[in-house]
Structure I
């Protein structure tokens, strides 16, 4: 149903373009001569061949040949041709115009096939990457859950209360890992389907940051987390849920790729109608070769043995851009990574009545 209107537009475009160019040439036909006009019309058909499909181009070739014969080749306003030379030129013009349209259409057709093959190859590579990552990432937590639960259900006589708690803690951690992987896959699916519709509301950035930090206490407890947020920071209007996921992914990434005892620094501010959130760490940073690809889907850095699907940072970028913002990363090997988020927001300096 959608191709028919498009075909009609293409046929209409070819007719309008040929008639417009012929009309412009007609005004100056005494100056440029009818043979030069043939070259101009042929150029018009060539340009149309690069943009339109085959049949509209063939129509343009036929129409331009008829117009050139009727209006420009002597005698005017008739299809009769007195000169053998002009008749031969008209025939050659028509053949060249048709061949030009056909060959250009064939070239575009083969280019389309090549692009489809390339896209298919890239898709297969992505599926292979995702399959390998999933099989690796899912195997560990599933094996942990199965092993721990089997041990608990076996009722081993040497399993005391402390041992049971340890096994249940392992099951809990593995379940959280599976939940995180599932959330990332679902979020990536939402991004690619275009279903992300930000719902901006007034938000206390300090509350947002500390809520995420407290939720990730188990993951971050071996790092030195420092938060720097001004006391007079105004309320900002953004999507709390999306930003919650953004901060969670960035902090999990920082905890995963930095050694125990290293510092993770979080800062937030509001300047010039922008909410600026920065997260930096004191780890090894990224290699220069990795930096341009950090936010790409399924990309995993080469200088780390940590696992992952390579979706966390691409989701961060997608959620930030869905709110009209931007994210950048700076890093030097050995000096850590520095992420900076900028989101255009409305500001409200009025505190709720129940706050000091």
Structure II
């Protein structure tokens, strides 16, 4: 189990690191993609604007402003920035095509100046402009291919990131389920550690935990101690199974007479303990009265049955309001002493 948990932790850490790598690469790719659309747009503008400039020159309408406009765009495409805030694409094919286009642009410009001097009939302006158009078209295509490759890479990274996240979520859910199972198991083990297996009530360890709880005395409480009469005699004469049944019957009567959230536990073999919260003497008296009536009714109902032993008990209690600033240990000892006195008084009365 430890090896599996260690492996899961290692895989989860690796997936987190991988996700960080994906995010980093995606950021780089997105930065590279930013401005690509403007590059494609302005590269296309050059393609069309150059043809317009050639037509103007053939029509003997020279436009140096348009030539300057084309120069500015080409410089922006090559080096980035400039008047039109363009970016220089980090793609070898695009840059190679752009270099060839810019070099041929100088050839085209020289031919334009010849047109102005000699007329277009005496130049190769048309053929050169068509060749330039093809070069510009290749530059635009290279920019589009570069943009598409980045977009494809981003989609691939998005797919990998999604798969990474899904696996991480699955691992986290699996670990959450496993931790929940462990917590549930621990609660069960803790419950078993603090539960008396015979009666189902909290056992002595749970009862004694009140002795180490300083906050238990922050509110008025009462401690009641119960002791079954004649348990040893029943065990000796009738057997432990009959004695165990008497213990189980009394535990059930106790739990029914003392409702939640008040505490009822088995402190020892024939001893039980109850803690009544927000208690005063009147509440404790009413609870003990109900228990007496329930026990009396139970004895009458089962009287004369096979191997039936009448339930008899002694009890004593102490209310914290009568012992200011005392500990729970002191309150328990007071209740235990009261129970002993009640037991002795009952014994003497039977005599």
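When you work out distance in nm of label points 7 Å out along Cα→Cβ at positions 72 and 288 for each of the structures I, II, which one comes out largest?
Result for distance in nm of label points 7 Å out along Cα→Cβ at positions 72 and 288 over I, II: largest is II.
Out of I, II, which structure matches 3.5 when distance in nm of label points 7 Å out along Cα→Cβ at positions 56 and 296 is calculated?
The read-out was computed on structure I.
If mean count of other Cβ atoms within 10 Å over residues 112-119 computes to 14.2, which of I, II did it come from?
The structure behind it is II.
For distance in nm of label points 7 Å out along Cα→Cβ at positions 8 and 176, which of I, II scores largest?
Largest one: structure I.
Can you say which of I, II returns 5, 16, 14, 9, 7, 7, 6, 6, 7, 8, 8, 6, 3, 1, 0 when P(r) over Cα pairs in 10 Å bins from 0, in percent is computed?
II
Distance in nm of label points 7 Å out along Cα→Cβ at positions 144 and 328 was computed and gave 8.1; which structure, I, II, did it come from?
Considering all the candidates, the number was obtained from II.
Using helix-only ellipticity at 222 nm (-39500 (n - 2.57) for each DSSP H run of 4 or more, over all residues; to 500) as the calculated read-out, with -20000 as its value, let me know the right label among I, II.
Here the read-out was taken from I.
Read-outs: derived from the displayed coordinates by stated rules, not from any lab. Bear in mind the structure is a predicted one, so any value in this text is a computation, not a measurement. Cβ atoms are built from the backbone, for glycine too; each structure is taken alone.
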